[in-house]
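Asks: Down below are the structures I want you to see.
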Structure 1
Amino acid sequence: MDRIWPIVWFALFFALLSGDGEASPRAQAKKKTPEASHNLLLVTIDTLRADRLSCYDDSHVQTPVIDGLARLGVRFTRAFAHTPTTLPSHANILTGVLPLYHGIHENGTFVLHEDQLTLAELLQGQGYATAAFVGAYPLDSRFGLAQGFDRYDDDYRSLRTGSLASVERRAEAVVDGALTWLKAQQGPWFLWVHCYDPHDPYAPPEPFHTQFADRLYDGEVAYVDQALGPLFLYLKDAGLTKSTLVVLTGDHGESLGEHGEKTHGYLAYNSALWIPLILAGPGIAPGIVDTFVSHCDIFPTLCDWLDIKRPGHLQGISLAPALRGRSLKSQAIYFESLYPFYSRGWAPMRGYIVDGKQKYFESPMPELFDMEADFRETRDLISPRSLREHRPRLERLIARYTHEDSAKARQAPDRDTLAKLRTLGYISAPAPLRSENREFGPSLDVKTLLPFHTKSMDAMEVYRGGDTRGAVQMLKEVLTERQDIDIAYSNLAVIYKETGRLPEALEVLRVGLKALPDSFDVFSAYVNFLINARQYAEVIRIFQDSNLRQMEYDPEIWNYLGVAHTHTREFEKAVLAFERSLELDPNYAVAHNNLGIAQFSQALALKEASLLEKALSSFQTAASLNPDYASPWNGLGIVYRQLGDLERAAASLERALELNPEFGDARYNLAHIFLSQGDKVRALQHFSLYKEKFQHALPPNEREKLEALIEQCKK
């Protein structure tokens, strides 16, 4: 076997009140104002450094489409993200509040609570048609950002081949979908377009891959610039530029090796937080603004520009004066990098930019930089005196912006299937969050640990380059010095497995899980490899011994559990595990297929015909989600055979073999169909091919059975 949040609309206002006595943010969205007169286009480009747009710095790559937008509007030269990861950054933009308020601190394991007011909800309440077209899984609707969108386009079903977290679609596909929706609009609209392409791994299409062969990140940026061209051209040709406010920004930057960080998500230097911000539209005179601004400033700015009453809880400032040529007053900009904390247990990193002059990092090894003289942050100015000044000031800032309900974003939905699994011994209670209150020394500072992580990643590049021994040596060196680097265990296990040393791979992960019982990366790799080794009872055991928070959000880990229970013939538990997987990802074709296998096996064991119909439905769903996936066609074949429909059974099995001629089970099953129909010639053909390819792997009793079938065909 292979391996939405619904938007709830309330008819009544919330009875809950915010701390200052105002109606809750969602309730404020229902206060209508006169019909909208302007449209709004928000374009967010993932992982986009400001200096990779030629309107900011023309020494790297030319971006003529975005440059054209910048010439028409206001370009902010010092705009910053508050977080260096995708989901938190977009939550900051779309809610106008900080992670301290909305509670989302990393990708994948936080969900925007429905109490939070989104920009889409506010505009929907003003009569806008709303739509979002997003490019990758980190912004999947399950994480709550779909609130207020009439259409939230995150359909990745045709792209799902491996890990869900790696699913993305090209900017062209995102823009094409957005244009189709846009051309159908009659009244005012809000459209959000998200392009994921500059995110690693960098793989721009041709001709950009060839043109930027030695700097593929720049090639991704050049490609996205071109892909946005049709969108802006349509606005011009349709006469919409006079009625549309366009906002273009990046969600965060990319370190590209600066400060020892290859990509992003760990450190919070300007290479990862400095982003472009361009606003263009009717009544906006072209200009450049050097004041330090942030993502949280976008929401209040749009309220002012669209003449909509600004919700009182927003935490940014309005940039509208700058759009009219007036000066802005800087305010402190909060930032954080908590992915390493929540995912690996490293020390948390928080800080703030002080009025565009200084940048303070709070961590076990605090830092201070001069933003005017040292924007690249190369000279640390921290001193006991500056620490005494900035630490309490940051604490006051955090206290001011923190909301008591922010923890709601940490709660996984308590669905019926999850409750059933808890009764079976899985996730006995909600997994606890790591505590920031414990003491962290310099040994757990991100700056201390990141070099070991980087070396572990470099080892895989050495391995892929052909030097297996060198890669293994690098990883062993890491683990000799630090036993708490999860990626070192995972990568060493991958090398062992791929070089035919699966028992050694399992031992590495067993040791890793003992050293890092809270590491979901090590846990999930261990489960995966145990499935490969057919150690199904061990998979079930470690599930029952684990209570990791990430388990509640990962569809693949529940699919693995279902596979294990199917092989141990615990079909009821297998069905529950697959159903949990499909609650988390309804478009997961592999889990639908495996659910069908469990249901079919359960039907045979219990002699219940109704379960055959359920299995049939599961296989049909898997085949429809991924028409090129052979396994569900084999499943359809065995169900149809059991139901007595041999014609459909044969057609389904033949389809499975068209998709995968090496699919032994499908060939064996098809041979049985032909034999039962009396077509011994075709039965012999398929049994003989099966014997030729697979007899070496069959146990003696199965070989004898196969030989008997072949002899039966020859008579």
Structure 2
Amino acid sequence: MKLPFKSFAFVLAFLFTSSVFAGEGMWLPQLLKALNEGDMQTMGMKMTAEDIYSVNKGSLKDAIVHFNGGCTSEIISAKGLLLTNHHCGYSQIQSHSTLEKNYLKDGFWAMNMKEELSNPGLTATMIARIDDVTEAVLKGVNDGMSPKERQAAIDINLEAVKNSTEVEKHQEVRIRPFYKGNQYYLFVTVTYTDVRLVGTPPESIGKFGSDTDNWVWPRHTGDFSIFRIYADKNNMPADYSEDNVPYTPKHFLPISLDGIEEGDFSMVFGFPGRTDQYLPSFAVEQIVDVLNPARIEVRDHALKIVGTAMRADEGVRLQYASKFARIANYWKKWIGEKQGLETTDGVGRKKRFEAEYLAAAKKYESNKRYKENQAPSTYLKQFEKLYKEIQPYALARDYHNEITGRNIEIMQVAGYHQRLVNTYKKSGEPAYTSFKGRLNNYLQGFYKNYQPAVDQKVFADLIQMYVEKMPFDEMASIMKDQMSAIGASDYNDFAAKLYQNSILTSQDMLMVLYNEEPDKAVEKLANDPLVKLSSALNDAYGEQVTPKLSGLQDQINELQRKYMKAIIELFPDRSFYPDANGTLRVTYGKINGYQPRDAVSYLPVTYLSGVVEKFVPGDYEFDVPKKLLELYEEKNYGEYADNGKMPVCFIGSNHTTGGNSGSPAIDAHGNLIGLNFDRVWEGTMSDINYDASICRNIMVDARYILFIIDKFAGADHLIKEMKLVHPKK
């Protein structure tokens, strides 16, 4: 397209139109002054954009921390106290837990800094500044280049920009693409590696509701944990040392005791992972009608089998609780996403915008000439053709990955051992020994929570689905050939013979094999029936699906980049926020309930009385600690109550996704009012189609966090370390 692609700070005059809902968007903090400040203040914000993001003084951004590269956290004291979700700190809490000191079950609270627990490998990363480097990264790049040539030129420029950027010794440079590769921003970061566990409530509070309440409102989960950042004597990053001292931040978040009311302004600041808001209607239709139903069906079958086994045997339940939750998490999300897109006419919304786009493109193109398929008005037809072509390959990918890569456990192990065999054949004994060592560590945890009898039933069920639903006969025939080769009469017989004759189903047998000479061990592994099956399936997938899938996806990605560029250029009076890509973003909205369906209306706040209503003694999801029940009976809420009731969670119209877990919910004045941890089930389609009518994020009320720390845990020394404020009073 020939239109000049100017810097977004100048191109995007901030005029909200039908293309963006109120509350929609994951905005770059350094552009708030140009794009969002006025709208945010109209919605009730009392701060300025400079208060949120500044490189010249302490601002809100200096309190926002990327927690271990996956979640968000925030600094809530002048001594580096770090707040995040319980589920974000779960692996660290688990690593410190033993039968004698079960911090997952009982909680943990360091009563002084000496008792705080170190976590090797845990990182806390902050953003020092963000720079627009688009011009330098795209220098010499032009529309006449092929995608491969374009990327090669960009890679050279990226390296040059990194090398020429002046940073301090403790800082790092990261450059990320935005708007599908049309814009580039450079992030100067600082990472601290001494991060210690300070406190966590028991699972009966931090995971209350567990699987049943996941993605659900009303919610009553106290999903939080507390850590602390440590630094050297100069406040610089340093590996763990007893000589390190608590980090002194440029800014930390005061905590509001005034709470929230419906209609209040709210802002979530964090590191959202990934969204795809600008997919064409053809892609969304494919997700709704083809891909999500396939994924859902696979996990439906797996969950029913595993769930039945868990209900029948307490030992199996303990082994599979975490795995069941992991399988159910996206299964539930995909169901909500599909129904949400249908309820809000997500595809229709895309098509209405595409009609606008097509009209604008044709108007712009009048009296202009383009090479074939280069005119913006042709992009939609190209999308239609490409998504039609990619559909069977995308469906094959999802069936293959869901069945052989995720839901049949032993097939994952078989795949790893296929790689181990190939490593020996290609790279020799040293590489084999190194990979085997890493694999051995993984297997210790795998077999601890593995039941071959349960997995065998899953295998028989899902392999039948693989044969019947795989869109390529060649892939399905491999399975039939394998069945014939071992004389299996049906899928149950096939599964039984494979599991009985494979070394992989027995940890003891596999460990004996690991002690044999590499050449003998590799020969036995290569002839193992499960490894042979995995190898045959993966080889066929690599030959029949991967090349075509990758080629079509590359074409779609390049077309998506051109389409994104055209959208912005053709609608210069509209604001288009970039998709999430794990970088620092601001989203804002209001505290609001919602109506998910006819005659159903949800209020925006839940209370401790709701926890008691859900209480089921001894239940792994809904048990409640005795002390919490006592505090409820006594109404011993201290200064954290709201008109005699103890708030627990609330919802708002902030546009969030994975990676926003642990993000602070911030009020109009810049104070912490809650902790983001989930979304409502009806609005999980917000990753590809945000709709303010039903998209809500779920947050723990800050007052509930303070109540648990103070009244439940008796850790009032932490409360004294924080700054509690009354902005409304």
Structure 3
Amino acid sequence: MINVKFYLDKADKNNYSPIYLRVTKNGVQIKVAVGEKVKKKDWDNTNQIVNDSEYRHFSLNKFLSFLKSETEKYISSTPHTKHTDKKIKDKIQELVNSRKANTDVLIVCEDAAKYETKQSITFVDLFAGAGGFSEGFLQAETNERYYDFLVGSDINENCELTHLARYNYQLGLDAAFIKQDITEPDFLDNLLKKLNNKKVDVVCGGPPCQSFSLAGRRKKFDKKDDLFAHYLKVIRQLRPKYFVMENVKGILTKEEGRIKEMILQEIKSIVDLKEFHQLIAFVAQLRKLEKEQPFILDCYTLRLQFETATEKQLENFRESYIQNIENKFRLLTPKIVDYKTSKTDKNISTIRHGFNLLKRSKELAYIRKKVILEKSFCDLDNDFFTDSFDGFLTSIESESIIETIHNAFTNLKPSEDYIAEIKDIIEALEIYNFSFDECVQGLNPFVQNANKISEFNEILSHIRLYNIEQPFVALASNYGVPQNRERVLFIGCRKDQKLITDVPSTVTDKEKVTVFEALYDLDFVGNDEEKYHYEKIDLKAKYNGSTERMKALLQKRNIDGKPNDSRGFTYAEWSKKGRLNGRFANAKNPFYVRNFEELENNLSHVVAPLHNHKTSKQNEDVVKRLDVILNTGDYDLAKKELKAIGLDSEKRNYNVLKPNSQSPTVMTIADDYIHYSNPRALTVREMARLQSFDDSFVFQGKRSTGGNKRKFEVPQFTLVGNAVPPLMARAVALEILKNID
């Protein structure tokens, strides 16, 4: 018979009594001090809790409950023959020491001495999510350089909670976090305040765009579709040496490749304002030489001013541009229609009102954003509302307004004498909507006529701030990640930096990390269980008859997955050891909190070596269904048998993990995956392993959510599934470190 209880020892001179945990086993007692003291009046011995008269009662009771639960769990899961007094005492002491280490000091400091001789390369992580980019960048360093994390940003509070817990409280960095929508008008101002005049060398981020994904239907006017533009606004402001944009593979083919080309065009349209005066002066020279289309060159001059404008100036510049076209139309109107027609004709009214709409671009952009947010909030997609909403949103886009004006001119059927003037107005409206790169293309005929091609190209080489060739597809498994996750990377390189067109693989196809390597040492958790400590895996007992074959899958490796038999560690060992190169020697032990109150007030920190390793509670039918699919090896092949035994499911897909290969892309729903050796879904920690997160990286807050809450909440499973694999981010970060000047 084993009994686990708490008691108070003798009080000290201040009347505080130490709390002890006592394990009674066959008449023998094991006593361990829990490291906390309370007054006897604040202790409820009957209920084994601290009374609410003690201000720390909440956090203390949470810790005592956790300590008792873990002790009982350890004793019940360990064979009685191994219940030595020393082992039980050591286990309790380990839990106590872990918590003590985390509560003695609130914020720890990075071991800076090692890095005094190295150059720090600063970075900002936008759309940070859990912090996959941040984690990978902090892992990357060379003998001369390392990364300094300045600011992270995301819209969701669990992203912020996980960021603060990992980087501020656990690692001791002073990296700031902005929980704000990047599309809000004051986002840039808030970012600049957080940076406090610090230079930014690299910006990374993956603007979320599920609407681009190949995995499901693509939505038109999804609220995430315009986030690229806002990301590039930050780039224009910060002027980093390099920036990285990560996205799903589907972006390459969206709108038949036009979205990709638009992104490249926008990147090439980021200009160096310090050199921009050269182009303005050059166009002024062309204007003096131009005889046939002076109005169009004037329009290019006005349009180019947009590039140098602040947000407030841009509004005025846009209005002036349209006013210039409208003035030309007023002079033209009496030539193409009589007075009565000019007042009553629907086409004339359409042209005039179109000019009004274009002058209200800021207001229309605000309306567009609000309607898109409401459309998303109400989940308007694949219903009878969708076309109406999308039709309205299309109608207020500048492209549609210009097209409608163009059609109205066509309907007027003007005399041939005035076709040239109308063409000038239409072309001017199109120039209004041009990117900088399109302006350059539009100026080319004028440049050729003036025989100034070499001079023009020389000016452009000074003005374009960023170079980029094409985005490339990066496969996560090529960088030591046990997952076949394909992501598209856009790497913009400032004109004074070396061009990066690819990130070399760190492993060959034969050297890739397998699912078994990533997960085998975590395979000690059953249905509806949570584990906080590692347990030894007996491969011989578990894989009787195939032990050697499974052992052969385990390899000693470098951090990046490259085999290294002499000085390497297995993937699982790296996950436990951590991949931060010993940089944060004073880091706190891994801990979990549910919310900001627990984090900020040091309440109920669950401190243990292992976190996020909890399985779902699955009923008997679900377990049987998963067992059939697991034994069959494929969901589609198992459907016939499942139907025959009455266990068929409406679920679209199950992925059976193969131990000797890589996993498919890790998404946000754990139930989509079946463990390779047990009929169960994966834990958050197992999914994190497949993403290449260290075990010390704890995903905070809620474990999962469902229904409409998925629109607003980002629980642990979502944090993991949406993240950039840290080892892939590390490879990108190292490539930048090798090339940055």
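Each value in this text was obtained by applying a stated rule to the coordinates, not by laboratory testing. Keep in mind that this is a model prediction, so the values were computed, not measured. Cβ atoms are built from the backbone, for glycine too; each structure is taken alone.
Asks: By the measure distance in nm of label points 7 Å out along Cα→Cβ at positions 195 and 691, tell me the structure among 1, 2, 3 with the highest figure.
Replies: 1
Asks: Once distance in nm of label points 7 Å out along Cα→Cβ at positions 387 and 563 is calculated for every structure in 1, 2, 3, which label goes with the largest value?
Replies: 3
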